[in-house]
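Heads up, there are several structures right after this.
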Structure P
Amino acid sequence: MSHSRNNLGLLGLFVHLFLSSAAVMVMTYLVPGVTVDGWTTALIVAIVLGIVNVTIRPILLILTLPVNILTLGFFTLLINALMLLLVDSLVTTFTISSFGSAILATIVLSIITWFFDLLSGRE
C-alpha cells in the first residue's frame, strides 16, 4: 500500500514540476524583459527556484519580519523578486533585464502558479 502512495507522490512531483515549468514559460511571454531559452531551461528554473524558495527565502523572511510587518507584507514581494534575480544569476539561459521586470515577474508568476494550483486541485 505504501508503494502506491510513493508512486502517487512521485507523480505529484512530476505534475508540480511540469506546472511550474509551464508557469515560467507563460511568465516569459507576459513579462517584458524576462527570457528563457526553452522548456529545458524553464524546468531548470522551476527546480532552482524551488530549491531557493525552500532554503534561502525562509531565512530572509525571518530576518526581515519587522519590515514585513511594517509594510503589511509588501516587502515579501521584494524578497520574491530577489529570489528570481538570484535564479537569474544561477541559470545562464534565464535572464531578467531589470529589477522592475523581476517585480512584475514575481506578481505574474504568483498569479499563474495560484491558477495552476487551483486547476490541479492543490489549492
Structure Q
Amino acid sequence: METVSLVIAWLLAGFLAALMVIIVVLILIGRIKLDRLISEPNGDASLSRFQFLIFTFVIGASFTLIVVGGDPPRFPETIPSEIFVLLGISAGTYAIAKGIQSNYEIRMREIDRETTGQESMRPEP
C-alpha cells in the first residue's frame, strides 16, 4: 500500500511540475501576459490585488516548507486555522476594495446622468 501511495505522489508531483513548466514557457513566449496582474482594468495599480498575490505566495511557500520540512516529508494532519484566517483577510480585503470601486463607478455614472441629462460615457463597472 505504501508503494502505491508513493507512486501516486510522484505522478502527482510530476504532473504539477510539468504544468508549472508549461505555464512558465507560456509566460516567457508571451501567450500569458502578466503586465496587468496587479492592476485594474484601466491600468491603475491595485494595492488589494498586490496584497492578495503576496499573501498567496507567502502562505504557499510556508505550507511547502512545512510539508518538505517533515522527516520524512509528509502532508500535515491538520492545517493551522491561522492560514485560513490570513487567506480570508486577504481575500476579504480584495472583495471589499472591488465593492468600493464598483460603488464609486456607479455613483459617478449617476452624477453624470444628473448633471448632463444624458447617459454617461464611463464604462460599466
Structure R
Amino acid sequence: MAVGRHKKNMDLTNKQKSICHKYNAKFWALSENLKVGISTNVKLGIEPINGLRILPEGDTTGWYIWAGEELLQDDDFFLPLHVEHIKDWCPKVLKFLGLPPGYRFLIANNYEDVWYDASLLCPENTEDA
C-alpha cells in the first residue's frame, strides 16, 4: 500500500516538474500537510479554475484557488484545505501546485494558461502618504 502511494506521489511530482519546465519556472515542492486557500465553488465544478501563489507563511503553501470569473473579497471566500485533500475537490489543479510564488494559472475544459505575475510578490503599500 505504501509503495502505491509513493508511486502516485512520484507521478504527481513528475507532472508538477513538467508544468514548471513547460513555463520556465523553478519547481517548488509541496508538503501534503500544508494548506491552500480554496473557495467552495471549486468543488461544484464551476469553470474556469483560477490559482495564484504568494509567498507562503506559517502552515500555508501560498496558493489561493477559486472557480469562476470573479475573485470575491469576502472574508470567508477562501477556506483552508490541506494539500492532501485537493484530490477530493479538484484533482486537475494538482499538477500546477509545484509552480513557485508569483505564478498564476487558469484552466477550463481543454484550455490552460500559466503566467508570472510579479505583483503577487510585492507587499501592498498600506501606509498613508
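Work out the source of -0.27 here, i.e. which of P, Q, R gives that when log10 I(q)/I(0) by the Debye sum over Cα atoms at q = 0.12 Å⁻¹, for residues 31-102 alone is computed. Working shown, then result.
Details: P: -0.35; Q: -0.45; R: -0.27.
The read-out comes from structure R.
Given a value of -6000 for helix-only ellipticity at 222 nm (-39500 (n - 2.57) for each DSSP H run of 4 or more, over all residues; to 500), point me to the structure among P, Q, R it was derived from. Considering all the candidates, the number was obtained from R. From P, Q, R, which structure was distance in nm of label points 7 Å out along Cα→Cβ at positions 63 and 79 = 1.1 calculated on? Label of the source structure: P.
Every number here is computed from the coordinates shown, using simple stated rules; none is lab data. In this text, all values refer to a predicted model and were calculated from it rather than measured experimentally. Cβ atoms are built from the backbone, for glycine too; each structure is taken alone.
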